[in-house]
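Got some structures for you, see below.
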Structure 1
Amino acid sequence: MNILSGATAVVAIVGLACAAQATELKMSHVRPQGATIDVELKDFARSVKDATDGGIDIKIFAASALGDYTVVQEAVSVGAVDMATQPAATGTDRQMQIASFPFLASNWDEARKIYGPEGVLHQTMAELYAKQDITMLAAYPVYFGGISLNRDPIDPGDPSKSNGIKVRVPGIKSFQLTGQALGYIPSPIPFSEAFTAIQTGVVDGVIGSGAEGYYASFRDVTKTYIPANTHFEVWFMIISNESLSSIDAQEQDALKLAAANFEAQRWVVAEEDQGKWEQRLADELGTNVVELTDAQLAAMAAKVRKDVWPQVLADIDAEWGQDILDKARN
């Protein structure tokens with residue numbers, strides 16, 4: 001009996017020691033529970049846990065539960081939050097506006113070339129995050145952006161006219177200037193206040209997201225959706241250098257490989273996913289999804305590139321930014 005008891009105790013102690021070695025990492029994202037990114041990140045967390053034999057346990061916090069994405073990025077920088085998959089916050093570094101440069105890519109092939117693993121934007125963003133003591137593990141292609149309105153549109157494919165419609169835009173210069181160039185009256189409003197602003201008539205719509213984002217967060221106030229391809233929405237999976245260094249080299253390699261696979265899989269499904277969400281807006285909510293011609297899309301892109309690009313470049317270091325744009329467009 002004593003021998004058995006001793007053996008049981010040893011097993012229990014070993015089990016506790018193994019459990020104590022597991023590293024828990026908190027991962028933030030901006031969408032509600034059950035959204036596409038939430039489901040995909042939970043799958044990613046399981047793959048990391050399996051690959052590390054339970055050594056890394058990633059806990060997913062949806063709907064900005066750890067704070068607004070701008071706050072979270074700063075928290076990741078100082079190690080207060082371990083990980084996040086979210087848009088780049090430009091408040092700490094204006095050069096990060098390069099990630100959401102308006103009308104940079106025109107289609108999914110161009111987007112993959114520019115933002116994919118071998119693309120100039122992928123490399124550029126990794127370098128910018130590194131300056132903040134953050135390691136970029138992966139890019140996450142989301143969709144091409146569009147315009148959501150809680151009303152009927154006015155000349156939605158003609159950027160030469162002012163339509164007088166006031167829209168919420170993120171507090172990022174490129175979005176504000178793009179809204180203006182396309183004929184809207186841009187109003188910078190925090191994301192957390194945007195739905196109420198539309199609901200109460202402070203603004204009539206939103207620029208800065210795409211079909212999935214509008215369905216997830218603004219479906220009750222989206223009567224019209226204009227798939228204008230305003231920008232290519234890409235988020236980034238990031239980890240604090242402090243958190244990364246807290247795990248051993250073998251587990252770091254497993255985490256990075258899982259992140260690379262996560263990104264590769266997303267590129268496979270992202271384009272189809274965008275179409276599904278546009279269809280859901282139309283079928284489930286009765287949203288008027290405006291069909292724009294290639295000529296209209298080209299006219300919108302040309303106007304923004306002419307009017308907006310020089311102003312944004314001046315804000316982020318024109319020589320630096322132009323070099324990246326030249327590489328992206330060639």
Structure 2
Amino acid sequence: MNGKENIKQFFGKYGIYLVLVVMVIIMSFLSPVFLSQDNLLNVVRQVSVIGVISLGVTLVIISKGIDLSSGSTLALCAVMAASFGQAGDWAAKMYPSLPELPVIVPILVALGVGTLVGMVNGLLVAKTGIPAFIATLGTYVSVRGLALLYSDGRPVSTLTASYQFIGQGYVFGVPVPVILFFMLALITWVVLNHTKFGKNIYAIGGNIVAAEVSGVNVGRNLVKIYMYAGMLAGVAGLMLSARLNTGQPGMGVAYELDAIAATTIGGTSHSGGIGTIQGAVVGALILGVLNNGLNLLGVSAYWQQIIKGAIIVTAVVIDMRKNAKKK
């Protein structure tokens with residue numbers, strides 16, 4: 001009996017890592033191209049944008065919330081940052097009178113706008129009592145509208161070389177977006193596991209009433225959680241626009257769903273109070289391996305959506321069964 005319990009505990013703790021390893025092994029047999037260095041780097045580079053968003057979404061879901069506005073926030077941050085990062089000699093600049101600005105300017109714009117959208121989400125959830133689903137659904141629509149309004153529905157293109165480096169550059173052979181993803185994952189892991197703020201996130205998600213009784217300022221912490229998630233969506237917008245050399249108001253459609261999928265597959269519970277950053281990273285990698293493998297095998301994009309949806313539902317069902325057993 002103890003042996004069975006140990007096996008269950010082992011799979012409960014490390015099952016998600018085993019799934020990733022098994023997927024990599026299967027894909028390497030099905031497609032000889034899969035394990036090539038270029039392809040593996042491509043997988044992680046493509047995952048990095050969704051991965052960065054999923055880090056913030058993980059904190060939100062641990063607090064028993066949800067954020068549907070990530071993709072729209074990415075788009076708004078991308079077009080606004082790009083408008084301050086266009087090459088000086090580009091004839092169709094959004095702001096013709098502006099000189100070519102240092103890359104720190106669009107970086108700060110992306111971080112600031114993302115944090116501001118997150119603050120709006122947090123205030124709506126914390127101060128009005130509106131369910132997070134409804135609050136962030138509203139900003140999902142409104143922020144996408146702002147991105148279209150700001151850019152007049154047009155792409156903001158031809159960015160400076162230093163801006164493009166954020167999405168296209170390499171450091172010691174490693175793509176910059178990959179470095180940013182893992183660096184932000186490490187920072188977020190430290191925040192969640194080694195700060196008072198991180199403990200408060202788990203406390204709020206576990207039992208909001210008990211958190212309030214124990215002295216946690218729930219409202220303030222909720223605003224911080226959504227601000228952090230918004231800031232990371234801004235970073236993702238910066239990375240994606242830099243990679244594509246353009247900021248577009250149509251960017252990031254359904255990215256929030258992929259981010260939610262990544263953190264759900266990684267073991268973050270929608271019941272609140274349970275989740276890890278390493279799980280979100282592995283969940284994002286699983287999605288990346290799945291998408292890349294299916295593309296290499298020539299599987300229809302329609303079938304890919306069906307498969308991805310089935311995986312999400314399965315992950316949620318497993319999570320619900322785990323929580324039911326604990327209760």
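Any read-out appearing in this document is the output of simple, stated calculations on the displayed coordinates, not a laboratory observation. Keep in mind the model is a prediction, meaning the values are calculated, not measured. Cβ atoms are built from the backbone, for glycine too; each structure is taken alone.
Structure data summary
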{"quantity": "Of the structures 1, 2, the one that 2.0 was derived from, the read-out being distance in nm of label points 7 Å out along Cα→Cβ at positions 106 and 258", "calculated": "2"}
{"quantity": "Mean count of other Cβ atoms within 10 Å over residues 42-49 - structure with the largest value, from 1, 2", "calculated": "2"}
{"quantity": "Structure from which -16000 was derived, helix-only ellipticity at 222 nm (-39500 (n - 2.57) for each DSSP H run of 4 or more, over all residues; to 500), options 1, 2", "calculated": "1"}
{"quantity": "Structure from which 22 was derived, relative contact order in percent (Cα under 8 Å, 6 or more apart), options 1, 2", "calculated": "1"}
